[in-house]
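Trainee: Given below, in the form of structure tokens, are the structures.
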Structure P
Amino acid sequence: MQIQSLKVFCDLTETESFTKSAQINGITQSAVSQQIGSLEKQFETLLIERSKKKFRLTREGTMLYEYSKQIMQTYDSLLNHLQEIKDVVSGTIRVATIYSVGLHELPPYMKKFLKAYPTVNVHVEYRRSNQVYDDVLSNVVDLGLVAYPLKDPRLEIIPIRNDRLVLICHPDHECAKQEEIELTKLQGQRFIGFEPDIPTRKGIDKILRDHGVHVTVAMEFDNIETVKRAVEIDAGVSIVPLGTVTQEIAKQTLAKVQIADNTFFRPLAVVHKKNKILSPAMREFIIILKENLESPEKK
């Protein structure tokens, strides 16, 4: 019996998916089945109830999972301490990020991290917000990058930065003539928004609601790139994080207007599974992501 088999079993238990377990461990689904079969042969007991309807551990499987999890945590801790003793930062970091952060916030930090630690392999997945949380909780990824982080007793939340929110519009739009605009001036405006289940949409809706402003939602999209394209063709105005539109503002395909009523921000955070043992590489990655936390406008 190898420790890798116990890890595969733990991953399978947490994801309840042979496909995801295979993905996490870089092996085939057939190899996952073989390793589970090997464990069952080793312990001479059935670990998983074979049912097409639902994944379920047997009583013996549940006990093996509890002990295997302790073994894996101890093993991970050992590897991390050995790296610390050798002053080595290496390995692989699996990251899931929402599109806007991955495309516009992450690149300069990735560049700095990889320059400092070239032996670390950072694998980045672009996902919707709910999928990021699912991937973190099921151990498919080590870290998640999200906006407006959700409180969950199963997760550790590490704030990294705040994005200033600004109004964007077509350069010929009437709002573009102003340096600042009051939220009440948006009353009745055609508005390009994110889809209702996206956290940034919920945050912006709350800001408008708190100020008694009702906009006419003309279009809804699930990503920042499509929102920007709609505003560029003058289909409406939008409120977005400043860091996501710097290129369009420089090219003058979009106009940016500060919001006069207040300074509004979109909070960004790293999330990881509670009690997860972070490798030296993961800790250093988070440290770099937290840089400029006190200077949200500095990019």
Structure Q
Amino acid sequence: MTVNQKIPIAISACLLGQEVRFDGGHKNDSYINGTLSEYFEFFPVCPEVGIGLGIPRPPIRLVQKEQGLRLVGVKDPSQDFTEPMQAYAERMTIELGEMCGMILKKGSPSCGMERVKVYAPDGRSIDKASGMFAAQMLKRHPLMPIEEEGRLGDPGLRENFITRVFVYHRWRELNKQGISPAKLIAFHSDHKYLIMAHNQAAYKRMGKLLSNAGKAEMASLITSYEQELMGALAKPAKRQQQVNVLQHLMGYLSKALDAEDKAEMLEIIEQYRQGIVPLIVPITLLKHHFRRHPHEYIERQVYLTPHPHELMLRNLV
């Protein structure tokens, strides 16, 4: 990513401070509008305004009826917005297809990614589901990083989401250039330890896929690889998996470090394993040693810098 290039992200408009909510208000998010805006170009979406509802407007909710899940008015259930919302969502899945991620408003009957209340016709809360717009986005763009703003308050989920956005962006850029077998293998090599930190089994499957590069039909290979890549990164890496990767990376320094440096590195990794220090501590020490003892293969590893250090995402995980 160049200095001036920002990654395109779709976002619920209310999170940008736009007064589009049913009550005429907004849900401006300072982290999104401050920190993330330095790296992401936001494309605001408000599904309820998008289907023609006014500002302010009567509230709506999800109701389970005999014919299925419906999006209806709270005060006037005869107002049914299901078909307009489904048509709008279908149209927007195409328009937002070039995005590298999406941030949605939690709890919204249209935008909520999960845990949105579902009601019975008599008003009882009976279940939880995805908002109607969000459900279509999740279905049509299953590999795109999609997250709710509320969950971004969790350091692990935040780091994972932004990591996925940056990887997805790199993958999209590679696609624009045209993917050859050599380029695909190079991409995989650069992301080796990042993938391993999340899912070693997926990394092995991806390696088997690439063993056929140059022989297999390229479009099918690319599709399968993308599914494995984004599937592997879908959940935050577990601490023990991170430890395994840190130990692998330390192995490249085995002949360069003296006994004292090795002992210090092992101690820091162990402190991370115990939760005494965050991930940034062993990563920083590894980078220090690799600056003193450069290794061409390690310099290419996305794992060491998957996102700008200014975001400080690994300071709390």
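Trainee: Taking relative contact order in percent (Cα under 8 Å, 6 or more apart) as the criterion, which structure among P, Q has the greatest value?
Mentor: Of structures P, Q, the maximum of relative contact order in percent (Cα under 8 Å, 6 or more apart) occurs in P.
Trainee: If we compute distance in nm of label points 7 Å out along Cα→Cβ at positions 97 and 113 for structures P, Q, which one ends up with the highest value?
Mentor: Looking at the calculated values, the largest one is Q.
Computed from the coordinates by the stated procedures, all read-outs in this text should not be read as laboratory data. Keep in mind that what you see is a predicted model, and the values were worked out from it rather than measured. Cβ atoms are built from the backbone, for glycine too; each structure is taken alone.
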